Structure 1
Amino acid sequence: MRFKVAALQFTVIAVSLIFAVGANARTINLVGFGDSLMAGYQLPPGEGFPEKLQAALKAKGLDVSIANAGVSGDTTTGGLARIDWSVPDGTDGVILELGANDALRGIPPEESEKNLDQMIARLKARGIAVLLVGMMAPPNMGADYAARFNPIYWKLSDKYGVRLYAFFLDGVALDAGLKLEDGMHPNARGVDVMVEKMEADVTNFIDTISSVKN
């Protein structure tokens, strides 16, 4: 009899724990916020970075949803103008990738830094975590411009204590076989490389969000 009672008690506790875990578990909602590199320029539907990253994370058993809020041609000025309505309430974290078009257009790095600064501040004020994604100035802009532009992401990461993935096109930028004919945007294989290289950082980002939310 005692064995039956103990077994019943164990079953009740186990079921209670399962329901408790299920009640606390929920989908982590992320937004990939950026320019054409995030949007999936000239790639078929579902082949963009947010979509492929989501698939890779789900394959690892992570319950995550990543919305694609990339806009081709967007600058940090454009991003700042739309950050409030492009990132809906209920978003847990934003993968913030902007600045490439600023550099291509020769926009003063100080302006880009100011815009990114305000975007991060607005997101954090809403309780939304940020994974900042860095870019690098193209060589044709010269050493002086690069010296002013490239460090802005590190500075903002330090200022706000947000995670930084240093260079979005790591592993792709210097490989013509991983880019479209324009020589700037990743092709489908290039996106796969980007996802593979960034997956661990995003997983850690999600873990941080989950620990805070739970």
Structure 2
Amino acid sequence: MKLNLSADDLLTTTRSVRKRLDFDKPVERAIVEECLEIALQAPTGSNSQGWHFIIVEDAGKKKALADIYMENFKLYASMPRPEREAGDVRAQRQDKVVDSAIYLAQNFHRSPMMMIPAIDGRFENQPSFVGAGLWGSLLPAVWSFMLALRERGMGSAWTTIHLINDGEKRAAELLGIPYDKVTQGGLFPIAYTKGTDFKPASRLPLEKVMHWDKW
């Protein structure tokens, strides 16, 4: 099933989905592969195509990844929240975002599939242009994957919490990822969504983040 969204609708209504993921509906491999084929059309620096997408279906491995995520989530959740000015749209949504994040952490293992996107190379002690180039060759493909899921009535959530401390190395050992040669970019649940009526999110006004010719 395709939603036949316009390009603008697709771009403005693709969300990180947590509470509306349908953990009980199976996901077909063929649809995920179709979405990844679309993702492979994303930009890639110097045509390197050094990306990798590890899809996890095995229940034991999903549980192990979810355990790593939960362990790190508890650490993350204990950190002070950022202070926002009155009227800031981020402050208005903060409690709901926290609530949905807790829900995902508690239910991550129920995801029909999980994905870890990764890129050839390591970032440690590298100049910023190296990191920018590597991320720039992976993250557009991940976003394209999420857009393709949305068009097919599916969703995901962009998470990086499992990478805290030794989480990335533990995930690499679990899945056989060569940690010394490949960098992970996140952990994504993959599921159908409960309904498809997503709307544009509240964002800061453009004038607060746009700069013409100087900061």
Structure 3
Amino acid sequence: MASIRPSPEQLKQLRELGAATVYEAQGAKGALDHGMKPIDPGVRLAGPAFTVDCRPADNLMLHYAVSKAQPGDVLVVDAKAFMEAGPWGDVLTLQAMHLGIAGLVINGCVRDANLIIELGFPVFCRGLSIKGTGKNQPGRVDVPVTIGDAVIRPGDIVLGDRDGVVVVPHNELESVIASSLAREEKESGQRQAIEQGVLTVELLGLTEALRRLGLQ
């Protein structure tokens, strides 16, 4: 894992900026695919990734990962997008919260969703499955994992909200925050202009593109 962890202020800034803004500001990269969504749309998640590569329908490595992660970490689990088992549920949620883990992003399903939402633990996943799992298969932790076309390395910063999940390389965090703040300031100016009657066609310089299509 990266030796330099993000500060509480940096994580607060990311949560306030939001996943979509950060994704665009870092060059439209790092987004997990659209299937990864929060089970509670109101949650916001930000923290360094503690990565887990595990077998479908087996959660042995999840129990191991919870015991090894640091407070503030986000567990990022590649469960191979398997939809017919819920390797994460209420017991692991309670354990993770007790240890100060910030949340879970899992390429697969979870169960016990109502209790997880009531506890306020941020979980992003592909769906829900009531089916249980084994506790037998090997796996790996603290290694790069891939979800969709996004590669998540140990220590990369994971940001999630209702829109989805984006990953910020840990060595680009400061520059990405700066770019995101600049983008937010620009969009704030655009919103003010819209309130004053300016059209988005003018704001975004779309007149020529529309003219080429014969739309005037």
(Q) Given 3.7 as the derived value for distance in nm of label points 7 Å out along Cα→Cβ at positions 120 and 176, which of the supplied structures 1, 2, 3 does it correspond to? (A) 1
Q) Here relative contact order in percent (Cα under 8 Å, 6 or more apart) has been calculated and equals 19, so which of 1, 2, 3 was it run on? A) 1
Q. Which structure, out of 1, 2, 3, was helix-only ellipticity at 222 nm (-39500 (n - 2.57) for each DSSP H run of 4 or more, over all residues; to 500) derived from, given a value of -10000?
A. 3
Q. Quick one: mean count of other Cβ atoms within 10 Å over residues 48-55 came out at 16.8 when computed from one of 1, 2, 3, so which one is it?
A. 2
Q) Of structures 1, 2, 3, which gives 1.22 when Cα Rg over 2.2 N^0.38 Å is computed from the coordinates? A) 1
Q | At a computed 14.1 (mean count of other Cβ atoms within 10 Å over residues 104-111), which of 1, 2, 3 | A | 1
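Every number in this text was worked out from the coordinates using simple rules, so none of it is lab data. This one's a predicted model, so the numbers in the text were calculated from it and none came from an experiment. Cβ atoms are built from the backbone, for glycine too; each structure is taken alone.
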